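Input: structures, listed below.
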Structure I
Amino acid sequence: MKKIFLYLAILSMGIFYRQALNAQEKAFQGTFAECQTQAKKDNKLILIDLYFVGCIPCAQMDKEVFPDANVIKELNKNYLLYKTDVMKEMDGKKLARKYGAPGFPTFVVVNPDGQTILIESGFFSVNRLIALLQEAKQRDNAQQYLAFNKTLDNPYPAAYSERFIKTGEKHDFAELESYLDQQEDLFNETAILANSVTGFTKYNNWAYNNLPKLINMYGGNLLRNKITNIAKARSKEFGNRQQLDSLHNMFKYIRPTFTDRLWDVFLPSFITNYYTGSKDARSYLALIDQYKLYPTWDERSNALGPVIIDQSNNSTILQAIRSQYLEQQQPLDIVDNYRLALLHYYLQEYDNAAKSIAIVLNTSTSPYFSPNKNEFLALQKAIEKKDNTLFKAKDIKKNIPVKLS
């Protein structure tokens, strides 16, 4: 009897394991039109997964996220999963074109009638994907739909269509400016899609000025790349003009364009651009703290690196930054000690600088040592000569592994 129970337990575990590993096989097999027909019969939403072979986030989701038991449960309850390759399959190409997929994977949720509920791009962890699926279901229950129509074959301008369909025809994106100039209604679907892939100043400004309405109509995903580029440029302009209030106001205005995760990703670049324009290290350090930009010391140290070099003559800022290195509870690595040596050097505290650079030169096993050995030796010589104008430092970055989750 015990053997039977053991056999059944192993069998059930094996079935569950195979189900988890083969979650991809549970995707609907057939055309998108056939998937829509089945969704109507089953009264389920469709989760469209736009991917391509070679897409690293796509592959990682297939390996780690879609096989998860909780994801499978959520999908089985309310969804048909439709996976389509945007490089090889015509349905994939047309769906990517329709939704202006700005990156991959791109996920689109539609209801059985073809109304678009939600669109997002990028890697989604298990919890984030489940939350996305649940949010889409809630929106469907509330009949909150985006403004996309129900067809895949709209009259797209050739330059835009070629971006996704790839027939081999050559079309310059410059063609899209005249196309947009001819539109009576810039809020129509094909005009918005054409605008989303271009960088014409006139239409960038139009999109930015109409952002709340556009997000309400089409969601934030479609225009996120455009708004990111606009925000980077404006951040630098605000820095040039020392307009910190304008920066904060812009953040509030564009925030709905981004998911929580992507806001954390892009916000540091906006604030860095503001500093690039302003060179106001005091406000930069305050912004880092205010928005809690760098949750780990390695990230924060990398952000402080260029400031140390830029502010080499600003003793107040250098002392403030140095205190952060000296207060660290964890051991400083070779890059940190290099930066600390620079701080002592710029502050003309040469004995302390000599001690820090000695630690650097005694860390020859570090992967950062060999590529930067001459840099370290040059700093040591400048310290020995006690002249803080001799050394032209370069910003050495720590390599921080990227986690898709």
Structure II
Amino acid sequence: MELRQTAFFVLLISAAACPVFAQTRKVTEADVDRITKTAILIDTHNDVTSKTVEGFDIGKPANDGGHTDLPRLRAGGVGAVFFAVYVGANYLSGNHSANRALEMIDTVRHDIVGGHPNSFLFATSAADIERAHDEGKIAALMGIEGGHAIEDSPRLLRDFYALGVRYMTLTHTNTNNWADSSGDPDKPGIKHHNGLSPLGKQIVLEMNRLGMLVDISHVSDKTFWDALETSKAPIFASHSSAKAISNIPRNMTDEMIAALGKKGGVVQINFGCDFLSQKSADAEAKSGGMEKFRAVMEQFKDDPAKQREAVAKLRDEMARTAVRATVADVVAHINHVKQIAGIDAIGIGTDFDGVGCVPEGLDDVSKFPNLTRALLERGYSESDVRKIYGGNTLRLMREVEKTAGTLAH
């Protein structure tokens, strides 16, 4: 969840953000349907949990402009979802981060899986994802978003792993007590660590020992390099894209992408408009939306109801200056990562329900067939698409699980 910088801003105004790619071969509906029905499509970052924890029923069609519900997951051929255990930086106040993490874990286990046991299978491994697919269910996994959730305690990290968490984003938009974030590099009063502190490196190694994926989305560049060097298992970016195409702090440089791929990692492409399109990113920056959002959050920090109302009003305001990305933009990022790091380094981490502006044609979780068609038209083989959609993530998970098996317990 991107500190809501796009989560509430914009859904309506459209503009092409990059040239439409020429079709290189004819694709039939049967070609698309075959992949939709048989591929294991894994989305490594979905924020619908921020709604289910407040009572939203994922089993019913959403009518609130959101991106995720069970009928649309089925329609899109989604086979597995890493639901975000998102812990906002505001939970640092009063030392409530771990408590919020537990609430978010509970909404996955109780509201999503427990509420719909015939449709979701609680999963903690690559084998579980495959078993869910064989049983015609959607695998439900969890990733903590925001390393401050463990309150600087490897013991809490182990507790969260025992509850089923299988990745942790080392930071959110806030630098924590052991890792620097890309979100506040120059913020006064923040103690920075020049990447990972000694405790941060200890936490990465403990994640390796447990078999928990190390996620470098949201971290500073130096934290990325420290994590890559420290980790004994491949690491990944659960929801990031390529900075060469859209130059925002959360995206990855070509050097980072190449180094990640060389060590077996995967870049999971984020569907947020500003992640995909420089035009979208520039329009959002020009609107001053981030500053307005921070002001609203601060003004109503003690009144959640008024805060939601103010954010909704701001969303409508921001829609007037929105520039949406396109399916072609997503393909452009996939092409770029393929050129830099190879086909085995690409995955999907949409950030659905954590961003507000998503590409035309990829409006929600039901629209993945549009991306399938675009990739096939651009010359990607069926095998390539299966790797991008889930094969690479399954391989990554197995390598992390294997590494854990070699380390002392």
Structure III
Amino acid sequence: MAGELTRFTTLRQQAGFSFDEAIQLIGVSRSTGFRYQNGKNRLEGAKLKLLEQAAATRVADTAGWFRFIDLFAGIGGLRKGFESIGGRCVFTSEWDKNSQKTYANNFPDNHPISGDIREFSENPDLIPKHDVLLAGFPCQPFSIAGVSKKNALGRKHGFLDETQGTLFFDTAQIIDYHKPPAFLLENVKNLESHDGGKTFKTIMKVLEEELGYHVQHRVISSEPWVPQKRQRIFIVGFKNPTTFNFKALQLPPADKGPKLGSILEPEVDPKYTLTAHLWKYLQDYKKKHNAAGNGFGYSLFGPNDVTRTLSQRYYKDGSEILVKQKGNRPRRLTPLECARLMGFDRPGKPFILKDVSDTQLYRQFGNAVVVPVVEFVAKAIKPHLVEAIKPEKDAQRSFDLRVANG
């Protein structure tokens, strides 16, 4: 009955429904709904059709002009950027269960969300053919651990020796197997300086020398697009030479970007205001470190400001971005405001926030990419991507014609 559980949950997520919305649609009690969810009852007949129709209605046209895969997907920031230029996502990998819920609510797919990427790097043939690989891979300290994996794959030299024990290794394995025409990798700015620059040097060596790609990188700050100073490194690779010039790409002026007031809600639940105890603690903590000559402590921002970087620890005390309030203690940003600060939720482009706690949403946005930055990079890449993909599209079209003509 596990398949029925998967079917019910998948259709519910594709339709963008919460559990309560799904059972209301098919007209059953919560207890019956839980039996569908747990696989104890079979979902069939009119009830199955209702959920299938709801899912089909919400699933957008997937006839994109190129295919991409979304690795270490988080809540889909890289995906949103490449869908904006006409891409179709054909594979998603994200291990965190709460991130999977947010992702599923916002991207009603015809493919399931896969978990641990390591299962697929060991069997990359399980990943569909694609034109672009997207990966916001976590940067773990490089090591030469994982000897068993190296031996099992029968390779003893090159990137397998230098990146064992890291999730970049798994990304490289997939690139090596599928050899997509292009890829985009994203990481924190400090990737360049990690371990005295050795980590980044190894990554570039793998991508350029071992995998044979033409690779460029650039650190971009988010201030031109959202009221937040968030610097991330983007690494773009093409299998064949192109005229793409990442360094020459002109960014919008940062001083013309939006301010915090543009994303704040007019009315906010009092629960987001700091308690008197927490506010005193943060003030004392900052005072102590200021006396010691350190810069540690909370940061207050008003409607005309640009904030610091939102981090995944924001749920703890919100200290890096506290919003000023007249006549009251400061408050945290709400999850919706975080969605706006990261460019996920915009006028005419709402982002669904449900099924997970505020704590999980704070973590998810703190780990995410800024969507308008990815859209900007994707738009710049697009004409070069067209040229990179064209030979393979022409070859596939020629093959299809030969098959059709016998």
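Points to keep in mind about this one:
- Mean projected area of the Cα convex hull in nm² from the coordinates reads 27.6; which among I, II, III: I
- Here relative contact order in percent (Cα under 8 Å, 6 or more apart) was derived from just one of the structures I, II, III, and that gives 10; the source is I.
Bear in mind that the values in this text are calculations on the coordinates, not laboratory data. Quantities reported herein were computed from a predicted structural model and do not represent experimental measurements.
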